[in-house]
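Chemist: Have a look at these structures, which come just after this line.
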Structure I
Amino acid sequence: MKNVTYRWNTFQLYDYRGVEEHLSAMAAQGWRLEKASGSLWKYRRAEPASLRYAVTYNAGASRFEPGPTEGEQSLEELCAAAGWEKVSDCSKMQIYSTEDPAAVPLETDEALRLENIHRCMRKSFLPGNIAVLLLMLFIGRDFFLALVTWDLYGMLKNNALLTAGVLCLAEAALQLCLLAGYFLWRRRSRRSVEEGGTCLPAGCGSRWASLGMWVLLVLLVAVFLLSELDRGHRGAVLYFAVYMAFFTLINILMRGTTALLRKKGASKTSNIAWTLAVDVVLCFTLIGGLIWSRYETDWFSDERPTGETYEYRDQNWDVSPRQDFPLTLAELTGEEYGHVRREAEDLGSVFIPQRAYRETALLGDGPKVCGLGYTLWDLSSPALQESLLEDLLEDDPIKFRGMLLTTLRYVPEDPVPWGAEAAYRRYYDEDPSDSWLLVWPGRAASVSPDAEPADAQKALIAARLAPEDWKEETR
């Protein structure tokens, strides 16, 4: 039988009644609070008992202080004299308990209690909530802009943006809910105190909202990781797992540093300075090193399904080129290629699948290098297709140091030779490029051959890349 258990704390700082009722219920079940530290509270098994708990507030309390201040010591002595035993600190909350049902309450002036709570909230928690709200709005700004303008493609174009956007939106909504909940509670409690009553119960709304946020976080991350694994992005999943492990390790080491310095009696200023220094060094070393390794090494690259490669003319080529390409260079040109490299990648999201294909080859044994690239988008609704085309067909100015170099734009052309519903050619200002955007119902394709294809090649591209429904309708 385990003697220790942990519970996730979802109580807001001002919800003293909720804390007191919760701890009394746990004591009745045989669990006594041992340590209230941040979000994880520790309980130890004991005989079931009828305990009263009381929460007081100290706006000057800090986890960086080397020990109890004179005021805190005096408060503990007064509470002990009144039959209350200190159980634990939790930031600016002090938690006491007593087995004496007749013990005098620790707080008797409700107006003073309300003002003390607001002083604690204003000093640390409200600025923290506002900072998190602003951070979420900044991180999720692209997703929010797409949501406001109802840019479906902008919201759904890839799993990472979609997951991060939904989480930022949910967290921003949670912070607004918590801020609004506190100020509403304070206004109602102040009215109650002015009428001779007590501070009102905070209710369960904020607790359920916080719990719901954690559930949403777990579900979204699980769906994101499973979808990335399903698409073969094992490197991205490994990178995410290592990043979160490093982030957790940094948090543990920072808290450990603070606790060790506090135990050693370091001053508040020294504790803050050393904790901040450890934070900077760890972030630079671990997170900075991880980001560097992603771009400078192949530790987090996805496994190549084609397997073995060989080197020829200072380039790597596939021993056994993959065969799952809808269209290959040899089929398009009718030429024979002695060395081939084929790469395919699943992009997009679960709502807008996007698969990019790229083939590079040497004509014969070289030296002429040929290439073919194309990307396919599968779209489940006309609204998604319209949003995608609006994004792709928008003029794209290319600038360097504020100077306009050129503008990329698509110009419509006859779709009949392409066997498509619509066709567009990309231009650099007035100069055409060998890149086309083809549109069919439910699918779009960006195609970039080495040169402008002949009509027979255009028909072949349509035959291989068009959706099956379109092929059947045009037969």
Structure II
Amino acid sequence: MARLAPARRAALRLGAECRQRDARAREVLRTSDVMDGLEARDRALATRLVLGVQRARGLCDAVVNAHLTHSHLEPRVRDALRLSSFELLYLGTPTQVAVSQGVELAAVASRRARGLANAVLRRVAAGNVPAMEAARGRVRAARDAGSVPEVADVALVGALPEWLARELVASLGAGACALALDAMEPPAPTVAANLNLNTEGQAFARLADAGLQPSRLPWPGCIALGAQAGLAASGLVEETCVLPADPAAQMVSWLAAPAADVGAMLEVGQGRATKTLLIAGANRRLGGKVLLACVDSVAFKSRLARERVRTGGLDGRATCVTLDATRLDAQDVPRELRGTFGQVFVDAPCSGTGTMRRHPEVAWSLGHESVCGSSATLPTLQLRMLSAASARVAPGGTLAYSTCSDLRAEDEDVVRAFLASEAGRAFAPLPAAEAPCTSVLDAESLRILHAMTGRDGFLRTEGGRALGLDCDGHFLALMRRVG
């Protein structure tokens, strides 16, 4: 009888907690005491298993169900089979290890499940693992040839529902290869220097003093961490010396930042104010001191943002208002939002498909109807928000629209629908490469920016890993008011 590894035992308990609470995996990992006492190596494996199983849960369930005479399983036994089938399919764990550990995992739930687990997992190893390797080989070949991969291969390798794989292939073309192949690779830990409080050099030095092994990335203020574990304990995030932020979010914030001569800016979809601080820092680097009016529809987020901008160096320069952004073109908006602004930034609510490595629940919780078809709820909301916000752009001012989605339905299609609308006819596209911040970017940052900017002038960051900047998939369109 094999001894169950501590990392797998912990992952099983945490996976059950995610299911029982319907909670996000990262929240459970952050708040649970299950991994207390585990060695660093075991903690790392348990974390990868928990996040990976959440990312691939629908596919793992389908694989397991195909080897059952009936699809009903005790939930705890299914948790065990999900975990071990994930190891076989996506981590390359040797068959003997994955099967024997899977049998022990199933026995934690029910000793009678040993035989079932052994039979199912051996069938997965014999049939599904070779199919996965063949699909992975075809996707690699498509990537190397710069060709569009097959939808079924992207669904299997990327652990995606087939409808979502189809939409991503249609949206990204050959770029869907990297998305699938990198699906289980953890994102690199990065932070941004808060340039409202200190210089990049000062932030870098404090990270180094805290033992976090910082290294500079090719974007202003963007810093990778070789050792992330001590970041919270260092106090640098709490005092907003640095801001945890993916490189793509940092790029979008800089490109959406106003020129030095813009006096006032409107930010729509403020969240917890990370982009607020990044935008203000970029504007400061350009020599400006813009005043920010910021909107979010969730009062709790507005309260958090209000405190964060105060401690982050923007006290008196940023107002945080709770408002449904689809009402920005109404006459009775709060006083702070009346009139027009030289820069308006819409950070729209979206599917989050560009952040699936960071938020693994997205793939199997997203509904087809939310992003696809004539009545898709997210694109409808995004277009309405963009139209309402456009009413607050001053003549000659700039309107920026961003998502963290890789889907054209939420990105290019929304922008083009806006430009074709009555409100959008007063705007013309402005290439991302002509954003004010480009005047202070070095040659390497400019190279990355130009590589990520399409012929239409829109920014897409999903290919960042090939350019040496591991980042999420974000989209940005800039438009100038000409009428």
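We did not get these values from a lab; they are worked out from the coordinates using the rules stated. Small disclaimer: the values here were computed from a predicted structure and weren't measured. Cβ atoms are built from the backbone, for glycine too; each structure is taken alone.
Chemist: Rank structures I, II by FRET efficiency 1/(1 + (r/R0)^6) of positions 217 and 281 (r between Cβ atoms, R0 = 30 Å, to 0.05) and report only the one at the top, that is, the highest.
Modeler: Structure II comes out on top.
Chemist: Comparing I, II, where is Rg/Rh (Cα atoms, Kirkwood Rh) highest?
Modeler: Of structures I, II, the maximum of Rg/Rh (Cα atoms, Kirkwood Rh) occurs in I.
Chemist: Looking at structures I, II, which one was mean count of other Cβ atoms within 10 Å over residues 121-128 calculated from, given that it came out as 18.8?
Modeler: II
Chemist: In addition: Starting from the value 19.8: which structure in I, II was mean count of other Cβ atoms within 10 Å over residues 433-440 calculated from?
Modeler: The correct label is I.
Chemist: Follow-up. Once distance in nm of label points 7 Å out along Cα→Cβ at positions 353 and 441 is calculated for all of I, II, which comes out largest?
Modeler: Going through I, II one by one, distance in nm of label points 7 Å out along Cα→Cβ at positions 353 and 441 is largest in II.
Chemist: If P(r) over Cα pairs in 5 Å bins from 0, in percent, for residues 177-312 alone computes to 2, 8, 10, 10, 10, 11, 13, 12, 9, 6, 4, 3, 2, 1, 1, 0, 0, 0, which of I, II did it come from?
Modeler: So the calculation was done on I.
Chemist: Right, another one. When distance in nm of label points 7 Å out along Cα→Cβ at positions 153 and 193 is computed for each of I, II, which one produces 4.3?
Modeler: II
Chemist: Identify the structure, out of I, II, from whose coordinates mean count of other Cβ atoms within 10 Å over residues 185-192 was calculated to give 19.0.
Modeler: Matching structure: II.
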